[in-house]
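Each in structure tokens, the structures are laid out below.
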Structure P
Amino acid sequence: MRDDPADPYTNGTSSYWHLSGPSPELLEALDAGWLRPDMRVLDLGCGLATESAYLRERGFTVVGIDQSEAALHQARMLHPEIEVIADDVRDLPFEPASFDYLLDRGCFHYLASVDRPAYAREAAHVLRSGGELLLRACLHAHGIRNDITQDSIRELFADWRVLMLEQRSIPSDTRTMEALVVRLAKG
């Protein structure tokens, strides 16, 4: 594996969003019963697979996907029991209806707005009917306010049921970030 200086997991930028434990949103989803150990979960933009590992320890079948080879290399070292795949969330390599639940704690908001429809289409493709997506979309990417709003989420996921859509401050190990926390169900 070659180091890519533009990769946030090589150049240290990932410390901006990395959280060493499960996020409060994930814990809320577990406590509320939105996620159950009999579910197959896909962690979109899994990074170091922290949330994947947390779920696996609780009996979930989890797969992580990320484009960063550096992140996946670290994830495999930290969590060798987790299946992590290098691929693109805009063209997922899974069969239709392969997953019961999707997690995204930091991938969606880094996509260009023109790429988000492919993300939504692929998420719907791999999610079973009635399955859910827990999306945490930060309102800043690369330190700049992006174009993600509650209206843009509703428009992009118009064929989904919005079960929750709130602006919250979500933690990382180094800061707090403003984000939309969204719980969506495939129609």
Structure Q
Amino acid sequence: MNYSFTSKNFNADESIKNFAIEKINHHLGRLLPENTNINVAFIEIGYEKKVEVTIYLNKRIIRAEFSNKENMRGAIDEVVDILRKQVRRYKNRLDAISKKTGKLNDELNLLPKVDFNDFNNNNGNGDNLTDNNISGNIKIERVKSFAIKPMDAEEAAMEIELLGHDFYVFLNSDTDQVNVIYKRKNGSYGLIEPKYK
């Protein structure tokens, strides 16, 4: 694993970085390729301790965050638990899609082969990494079509408010690109712009 660290309003010393590395390696090391890039961000806002972890896989990004008022180590424990479930769900979905259509075989082959039953018996912490409720099937229940209106980001934010939605897809009149504007948890807005390689 290749780790990078960032921190904001928090002194991330070597002991907290090593704690994060140890936890991630212990719980995710067998589930991810050896050369996986992982960014860990430590953030302190008032009394809130927050950890954000971003895992960069070949074609996907897996991200989780957790905050608490206790301590940064507790937040690390919780975020690793969230990530373990996300990685398991990701692999199960890849398995199911691959078996059904043959798609995503290349992506699946980049991940280590893990028998989750064997993993449960040998990880020693009683975690259950199998979940019969996760079949890997993603069911799209509704398809909606709409005309994309040209407007700037401020107009799109106004549309969110008028419609009562959490996000809005629009044609950015400043860039002539399809963008998504979304409402963040703190009430501010985020803008997603396409980036072409």
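Any read-out appearing in this document is the output of simple, stated calculations on the displayed coordinates, not a laboratory observation. Values in this document were obtained by computation on a predicted structure and should not be read as measured data. Cβ atoms are built from the backbone, for glycine too; each structure is taken alone.
One of P, Q was used to calculate helix-only ellipticity at 222 nm (-39500 (n - 2.57) for each DSSP H run of 4 or more, over all residues; to 500), giving -7000; which?
Matching structure: P.
Can you spot which of P, Q the value 0.95 was calculated from, given it is FRET efficiency 1/(1 + (r/R0)^6) of positions 12 and 36 (r between Cβ atoms, R0 = 35 Å, to 0.05)?
The read-out comes from structure Q.
Of the structures labelled P, Q, which one yields 1.00 when FRET efficiency 1/(1 + (r/R0)^6) of positions 156 and 172 (r between Cβ atoms, R0 = 25 Å, to 0.05) is computed from its coordinates?
Q
Where does the value -0.43, -0.85 come from, among P, Q, when log10 I(q)/I(0) by the Debye sum over Cα atoms at q = 0.11, 0.15 Å⁻¹ is the thing being computed?
Among P, Q, the structure yielding -0.43, -0.85 for log10 I(q)/I(0) by the Debye sum over Cα atoms at q = 0.11, 0.15 Å⁻¹ is P.
Going by relative contact order in percent (Cα under 8 Å, 6 or more apart), which of structures P, Q comes out largest?
P
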